[in-house]
Structure I
Amino acid sequence: MSRVAALGSWTELAGYALAGVEVVDVRDPESVRRAWEGLADDVAVVILTAEARRSLPEPLLPLDRLRVVVPA
């Protein structure tokens, strides 16, 4: 079964944890990149804060992982 993860500031994403989303509290670009690269293969959807998305390069690989950016 696939899972959902969220990367960004805990204060912006804490509510997603109530729905079973794995929330990873990251605040600087390097920790965002490490968290992205460390996501398990069964994570199919990643919710990103706008700041976290800006920290990641283009293209975001793997391409088959759905990415959703929450508005600031």
Structure II
Amino acid sequence: MLTTIKGLYENGIIRPLEKIDIKGKVEVIITFLETSQDKNTAFIAAAGSWKDIDTEKLKEQIYESRKISSRGEVKL
């Protein structure tokens, strides 16, 4: 049987964050998925990545592409 749940590891203790419906003794494999505690990490990592882009030209291209319809003609 394969069951995946979320848990929290803190100070050497693993605490399930969800109800576990398993009876008796069961061998488990624990995989730690490190997630950033800082919600802004990705935002901060991207800072300055658009510095070489002509944003005015990009906006023009976006607005022009919105005028082009990829939808076929509707026949009633």
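The numbers here are math on the coordinates, done by the rules we state, and not lab data. Bear in mind that the values here come from a model prediction, so they are computed numbers and not experimental data. Cβ atoms are built from the backbone, for glycine too; each structure is taken alone.
Values computed for the structure shown
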item	result
Among I, II, which structure scores highest (criterion: FRET efficiency 1/(1 + (r/R0)^6) of positions 5 and 53 (r between Cβ atoms, R0 = 30 Å, to 0.05))	I
Which of I, II yields 19.0 [Kirkwood radius over Cα pairs in Å, calculated]	II
Entry that produces 3.7 once distance in nm of label points 7 Å out along Cα→Cβ at positions 21 and 45 is calculated, selected from I, II	II
Answer label among I, II for the case where distance in nm of label points 7 Å out along Cα→Cβ at positions 13 and 29, calculated from the coordinates, equals 1.9	I
